Structure P
Amino acid sequence: MTAINVLIVSKGHDYAHDAFLDMFRNMADITTTLVEHPAAQTVLQSPDPYDVVFFYDMCGIPGAGLLHDGANDTGIPPAAYVSAVENLLASGTGLILVNHATVSWPLWPLWRKISGSSFMLSAGELQGKSVPGSGYRGGHGPLPSATIRLVPQGEHPVLEGLEEGFLITDELYLKTSDYEANVLPLMRGDYAFVAENFTPPPLAPAQEQADWDHPPGSNLIVWANACGNSPIVVSDVGDSPLAYDDPGYRRLLENAIRWVASADARAWAKTQ
C-alpha cells in the first residue's frame, strides 16, 4: 500500500486538538502534518510532498478572522494564498473540507465553488437568489448537538464498510438545497432539517438573528465535489470529540482520504 501524505490546515476555530489528531493515529500508511494559519498560507505555496490537503480552518471571516487566525478579515484571502489554492486545483490534489472549513473566506467565490455548500454565515445572495443565514444545532447553543443516523446514498469508495450507516452526535447546519444538483450525495442525515430545530446564525447581525426564519433545508451532510482537477469530499459533521471518537466517522474520513488521493478520484474529477 502506497503511503498517503496529508497536510491538515487549521486555525480560526477552537477544537480539541489532541482528540482531533488521534483520529488519524491508526490509519495505516496515512501520515499527517498539521500547519496553522498564517504559516499555512506559505506552506501551501509548495505543497509537493502532500497527496491530500485536509482543511479544518475557519479563516478570513469579516470582523473576526484577524483576531483568530492571523489572516486578513476581508472575507477574501491574500493573493499568494489564492494562487496556492488555484495551483492545488490545477494539479488535481485531493481536498477534504470538514465542518467549519466550508465557511472560510465567505466572500471568495472560488471557495464556495470548492466546498459546493450553501452554508451562509448571514443572509445574502446564493446562486442569484436571496437566502437566509444558515441555522446551527450544537456548537453555538442553546440547542445541543443532535444524535442522528447518517444514511449512505448508493455505492461509493467513501462509503465502504458504512453500508448500514451509523449514529453520530455532532453539530448540524440548516442549509438550502440549492447546491445539491452540483455535488454527488454520499450521506444524508435522518433528522428534521426545519427552523424550529436550529438556532439563528450566531455571526449574523442581531436584528437578523431576532427575525431569523429558514425554509426546510437539505439533509445532505456528506458529499463529493470536483473543482478544477481536484476530487473533494466535504462533511458538515466533525465538530467535536463526540464525532472524532466515533468509529463510523473515523472510517468515513479514512475512506475519504484514500479516495481523494487515488487516480480513480482524479479521473472522476476531470469528467465533472
Structure Q
Amino acid sequence: MAQNTESLRALACKKLFLFDIDGTIAVGDTLYDGSAELLEYIDSIGGKAYYITNNSTMSGADYVAKFRRAFGLETTEDQFITSGYMTIRFLLENYGELCSAENGSRKIFVVGTRSFLKELRNNGLNITEQCEDAIACAVVAYDSELTYQKLTEASKVLLTMDVPFYGTNPDLRCPIDFGFIPDCGAICDMLTATTDRKPIYLGKPNRSVVDLCRELSGFSKEETLVVGDRLYTDIACGINGEVDTCVLFTGEARPEDMKDTEFPATYEFENVRKLYEACRS
C-alpha cells in the first residue's frame, strides 16, 4: 500500500507500538516474516512494544511461554494486555469487594477457559460456572473449551436473573492456520439470539487499552501506533484512543474493506515486513 511522504515521516517518529497478535504479527505458532525485525527495531530506538490481544484464553504468563517456545522471543508478562486482563481490572474495580473470594457475599458467573478462570481466582474473585443464587454479574470470554452445558448455564443465568452481562471482546472470529474459528463475539451472539440479552464488551475497541499502555510506558499520543488486522476492534481501538493506527492485510481486513469503512486506518500495509521497511525508511 502506498503512503505519502509526510505520512511516512510521522511513522518514523513512533516509539510505542501496540500490536494485535493473531493475524497481525503471527498466526498459531508461526511468526510472520518481518515481525522479529520490527521488534528489534523498536528496541533499538528506545521504544516499547505491547501486545493488546482480545484472546482471553491465555494469561500473560502463558503468552510469555508461547513467545519463547514458538517464536524464540523473550517478553515479559506486563507486555501482554489481554481482554482477559482488562476484564479482570474492570471486575476488581466494580465487583472486587462484593465478589471477594475471602469475604464477599456474591459471585461472578463466568464462561471461559480454565486458564481464564484461574486468573480470576488468583485475583481474589469469587466465581462460579453454575447458575446459582447470589450472582452479581455474568461474564463470557473467548472459550476454546466451550461446551453446550456452559451455554445452557449461561442462558439460564441471563434468562432468570436481572444481572449485568459482560463480554471480554466483540471479535466474531479468531484467525487460525486454516482460516478462522468462532471468537467471543460469536459466542455472545448465540446467547443474545437465545436470551435477547446483549453484552457490554470490555476489551478492544475500548480506549482504556490504549490509555493503560500509554500510562505504563510514558509515551505520548503522537508517539503511539496501534497495529492490527481487524477494523472494528484493532483500528477502532486506536481511533477511540486518539492515536494513529496501522492495518495489515494478513488477517481479517482486506484492501477493499477500506473503501467505505467507518474505521479508516492512518496507515495500510500488505504485511508486517512492509511496515518494518516503512519505519526504517
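Computed from the coordinates by the stated procedures, all read-outs in this text should not be read as laboratory data. What you see is a predicted model; the values in this text were computed from it and never measured. Cβ atoms are built from the backbone, for glycine too; each structure is taken alone.
Looking at distance in nm of label points 7 Å out along Cα→Cβ at positions 86 and 142 over structures P, Q, structure P comes out largest. When mean count of other Cβ atoms within 10 Å over residues 102-109 is computed across structures P, Q, the figure 15.5 traces back to Q.
Work out the source of -6500 here, i.e. which of P, Q gives that when helix-only ellipticity at 222 nm (-39500 (n - 2.57) for each DSSP H run of 4 or more, over all residues; to 500) is computed.
Computed on structure P.
Look at Kirkwood radius over Cα pairs in Å for each of P, Q: the largest one is in Q.
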